[in-house]
Structure I
Amino acid sequence: MSIKNLQDFSLEQQVSELFIVKINIDNLTDKEKKIIEDIAPGGFLLSNINNMKAGKELCDELERIVQSSKKTTPFFAVEHEGGEIFALPREATPIPSAMAIGATGLTNFAYTVAYITALELRAIGINMNFSPVIEPASLRNCKLSRSRNFWDDPKNVEQFVFKYIRGLRNGGIISVAKYFPGYFLAKENKNNELEMDIEDIKHELPMLKGITLSKVDGIMMSSATIIGKRQKRVPAFLSKEIVKEILTNGLSYQGLLVAELLESRTIEKQDFEDIAIEAVEVGNDILVIDGKFEKLYKLREAIVKEAKKNSILAKRIKKAFSKVIKKKTNYLRYFRKPTLQVIGCKKHRDEVEKITKKSVGLVFDDGLLPLKPLAQNIIVLVFADAEVYELILSLIEEFGFKKANVFLKNEENIPLIATKTRKAATVVIFSQNLFNKMKERREIDEIIGQNEKSLLISVGDPYDVVFVRRPRAYVVTYSPDFYSIKSALEVVVGKLKPTGKIPKSLREIINEGKLQ
């Protein structure tokens, strides 16, 4: 499609091009497909891709539907960061988390993982990824797992982000990085809502400039509330000072600005249509909307009606539409789709396993490791997702542990776990993101207190150890995937020398003796 054809699009079509609609591919109805044909949105955010072939067929069908109404290719977007944020079926290559990549200390691995990610996404028909997270890890707030951040040092983050984005782009994927402003600047108020002070954001601008301008195609705007003198309390994506004055003008960012309206319900006394209009008017180019298809008619009608009497909004729609079309024209037509056979292929898995082995870290060991499962009475407790439990069961016997001594923490197992752990010589505990799990913190804390020989293995946020009393040894994997768990077990029994780096902020907590 040529940019010369922009004037051929009606105002209604221009507005539709700014929509990315979230859809569940398992239950898309014929009625909803008819609405898609009528509205012809600019793109789709896909969830629940449980089958590769079905996902590809749906992308192909939706592309035909949209192109029958207009000659543009839709964005097909996912949130596929790796680690815990995984959009594809599990037969896909188990991509490690951003912090697992950062723990290797090798930025080229960021490129490799991103390129593998891009090829597997493109095979299905996906052309946009809401990834990576571009902010440094921080202990300031606990709303997001820090394994989603590349590292806790801004300079390192910038280098890894640059390589990762380049890998996605060279594989044919448009990257939408998250978030601006970063949640590392946020604090929780008394209502457990995240807030950012405008002065804190301005203070961090030199650091934000390097990360934000890492040639990323688009940026997802934060939904945290902006506060400050003379500052209206609104989410960051509705703040004119954040979107226009700081990001667009101050940092000279010219890429796509994406507002996720899925969380806009937190804005009191404003209709959804008014929020969308305001989001476009302040400078956002794309609106991500949940999959309530019937409201798309009303939403488009409201924006068009306001634009016909509001020249500022009309100009903004035209500019946003032009940016979207240019991005599609410049990128989407150059990349062919690989075959589905590339997904989870041996070459990709071998590369990822090599990287994962270099990411696992030993934070400390007070003479407990290596374990000898065949000669010791060892109980394994899993305070993690059921999927992690199944992965552990599939691997545990390979390293000499007994499946009968592996327990998933749930209400039914608590009495049995209490009995078993009191009799065990050693307790191995797998944890996953304890920052928002108060009950599990208390339970793990009690178990460590009762067992002198306790090993904690984190399969997500590496800061889990901060929330419980100090175990005898602590291993971090940064990801809850097959290769991460396998590599952790290899470290535990002495088959693998741990070389993964430990975040500086976590190391300082430990060195200063601040663990319980």
Structure II
Amino acid sequence: MRSIEVKILICVLLICIVPKLEAQLTPQEAIIQMGRGINVGNSLDATPTETSWGNEPIQEYYFDDIKAAGFSCVRIPVTWKYHTAISSPFSIDSAWLNRVDSVVTWALKKELFVIINAHHEDGLKAVNSMDDALARADTLAKYDSIWSQVAYHFKERSDSLLFEILNEPQDMEQATLDSLNTRILSIIRKYNSTRIVLFSGTAYTGAYDLINASVPDTTDTYLMAYYHSYDPWSFAGEGNGTFGSTSNITESDSRFKMVSEWAASNNVPLTLNECGAVKECDYNSRMIFYATYVEHALKYNIAINFWDDNGNFQLYDRINRKWDEFKDVIINTCPQSPTKLKYEITDTSAVLRWENRTDENDSIVVEKRSANGFDTLEVVAPDADSIYLPNLEKDVFHYFRLKTTLHDTLMYSYAIRFKISTETGIFNKPASRTENILKIYPNPARDLVYIQTEIVIPGANLSVYNSQGQRMATSPLMQNETIMNVSGYPKGVYYIQVEKEERVIYTNSKFIIN
């Protein structure tokens, strides 16, 4: 065979047998592709076992549903403490490592980004409170070993698998955490030289904790920072009050801007790895909360992973394979989505109003929720900003949202709900109780409102609503005088309603904050 033919044959064989080399994914590229994600919480992170907190074992179909819903990333929290030997060399139980491997494999097969971590590692987080120096050293050595084993086990996986060093270090001092981050990073790098590794600050890894953290290695170009935000906690974590005021939105934007500027100054992309609001939150406020977080994450180029524990932060019903409507606002909120939804109620009808943020909508569809989900109620003009809603049934909640398309891109507004009461309605005078049984002072108010009444209604409560029908506070109706703290309420008109056992007794009083 002639020399030229041999060379051609060798080239053809090399093309056939040598795998195609793909460029290593950088953190900057990953953060864009990760986009919007979700946690599969209270499962592999549960203690002491996967099912200890009431959830069934993670199933492969979860990741089919997560991918189909439109998410690009899944964070799978993992707790290693209860599956690791208590003495050196601190071997991880092989069955547990294989279980984690199976779940990670399912998610990667769906072409999702996957984040695994060290989650509820109570012993490690408490090292600063240990008086015994040997016990402290032993604990740190244990987690060095854990990460060495994890890094080695997953070293051949795709670069879509990311390692998060430690979740919410809580009681760990910043200097201790900085040292831990640097040491664990060096251990991971022995087997994963270019895998993306996530680090954060101490305590509950909030925004202010993050900006006080040190970058583990300023020469490492495969780092990503993360933080958590359930702000304000009194609303998102405890279900108190409302969310959606101008100050709420401004504070959220400022927080995103602050961490974004810190990330840019340190040349590390950023992901918000946990956020969400509990089911006890006011429905309309919870909708605005999720939409606001998505909008600000998009604005500041921050990937975002919403917390889902299949419980109080649930978005996905794992057993019945159903998503609630909060998933739609997470996936389909865009900077141009309709916003500032409001309603005005009359006797049996309402007007729904909104603000358009673009004049290029292809269409606007008003949807109303039924037993089977949201359905088209009416298609309105692309520049419409209101719709009349006649003949609404009383004493039931009505749910509405807007679906728009912009150059064939699907967008949703957040949903809004309201109810017209048979007896009164929050904003209407009652049919048979027009006397003013409540006296309110001062009015206008600023910090405290004093509500006087001469009648006695055992077991009744006073509730304060804002002009959107969102309940701001509830207090037992006291004989003679009830005092309510309204400091911090935004300027506006507020309505007071007397209620007993979820039934409206009286509403015909209002006060102003200016």
Structure III
Amino acid sequence: MLMKYANTTRRVLLISLLIIAIYLTSLYSYLLFHSITEVFSVIVMGSIFALAWNTRRWMDNDYFLLIGIAFLFVSMIDFLHTLAYKGMNIFQGYDANLPTQLWILARYIQSISLLIAPIWLNKRLTPGGTFAVYFSVSSVSLGLIFTNSFPTCYVEGVGLTVFKIISEYVIILILAGSLVPLLRNRIRFEASVLRALFLFLILSMGAEFAFTTYLNVYGGANLIGHLLRLVSYFVLYIALLRTGLQHPFDLVFLDLKQKEAALLRSEANLQRLFDISPFPVVITSQSDSRLVKVNQAALEMFEVPIEDLLEYKGLDFYANPEDRLIVLHKLQREGKVQNELLELRTKSGKRIWCLVNVTATDFDGEASLLVGLADITKQKQIQENLQYLSTHDALTGVYNRTYFEAELNRLQKGRQFPVSIIMLDIDDLKIINDTYGHAQGDILLQTVANLIKEVLRSEEVFARIGGDEFSILLPHTDADAAQQVIARIKDQLNKRASQTGEKRIEISIGLGVATHKDNISNALRQADANMYANKNVKKENTKPRN
């Protein structure tokens, strides 16, 4: 309870700080404030589309897929609205009416989509047809707007038109109506997601109401409306995007968990649900792991013909046999095993990752285990790839700046002094890019990274922290040992040049050492300064002499 309260407090504080920070930008430049709020909402909507699209194969309904597709088109219209805003001067010959028309169009599409989306909690969506519908509606509407055939929404010197004000109230009513199907289908949503959708709709209604009252597009009512809009999309980010990336199974497998819960609650329906279940289910003997009953989905997943079933035991399908003992101990201790992530194997030896749910049951008078499985091998690979991409540089495969800074903080708090930091900079990379193209520059970066990795130890953190800059963290390494690492790096690069006949790769290197009296930040600054001093010396040495 205290942890939940602390998390809520942090989120409220974060939102408050966000509002204050964004508001302060409006005091400097309202165009900057408007652009930040709109671009943030565009990014969130685009990310929701990416999440919904890439998880559609594992979703049991298409509610979020419809929302994602709708948000994709709404985000594009909102981006046009941002570019068209008064003062941006991108669309010549148009006044403040253009962004207002684009705003109304985007809000109609968004609110109607939110209203009808619950229909697809029980129906399947045709993605191609849905894209075609949204593309057609968006294209026709944009054509009407840019040919001055769309109703006027704003008149300079007068303010909002009756059409615009009435439209805002209609949109508010549609958003309010969207709350009803959400409430009726609340069991189909994870609790935090449902709360976020409710809060998003309520904040959106508040924003729309604010947009019915302004006379000037830079006025106070317009500012309040955009602040409410900013908070509403931040709520969506917290509930949907962060949950989807950090805990993807909470979104993807909600229906699966509900089905398994229903299976456990109703012993009378066990046989029927067992036979028709699309998810693998196995019943094994508690005493010797003998397979008592296996449904068709499990047979297919483990690649076992029904006639060979008696030759196998449940233990045969564990990639690590000791995992069965862990499952049994947890079952004995807690009474059930829920969503335990285990590595299993099929008859052919293929390794698969499954969420395993186990409960004790009595089957035909024998103490047995009812095991429900969900193959999440693909999802785990996606999660591992996302984690890898979040900590590694996509071009070179070494760690990225985010991971590097996290390691700096970790080492600062640890006891691994002395810590040395090496800064490296590839000379003349810009010239290479300009002369031979960025593809050759990328190859050079990859080559340097691969060569340096070969001479480093596993505990040494090698990261690309800028366009042509790399850094190496060396725990338990003093200045003399760090100089040895530098020597190995230079030898490696020179060796490559001598073996291939290529021009020697020129790099600039700086070194800083953090002792028990120093901090790593000072070492980083020292290394950076040394590197640039090294570059300057090399430049002086290469100048022609009179």
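The numbers here are math on the coordinates, done by the rules we state, and not lab data. A quick note: this is a predicted structure, and the numbers were derived from the prediction, not measured. Cβ atoms are built from the backbone, for glycine too; each structure is taken alone.
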TODO: Consider the structures I, II, III: one of them gives 25.9 for Kirkwood radius over Cα pairs in Å as calculated from the coordinates. Say which.
DONE: II
Task: Comparison of I, II, III by mean count of other Cβ atoms within 10 Å over residues 121-128 - largest value held by - done: I
Task: Of the structures I, II, III, the one that -12000 was derived from, the read-out being helix-only ellipticity at 222 nm (-39500 (n - 2.57) for each DSSP H run of 4 or more, over all residues; to 500) - done: I
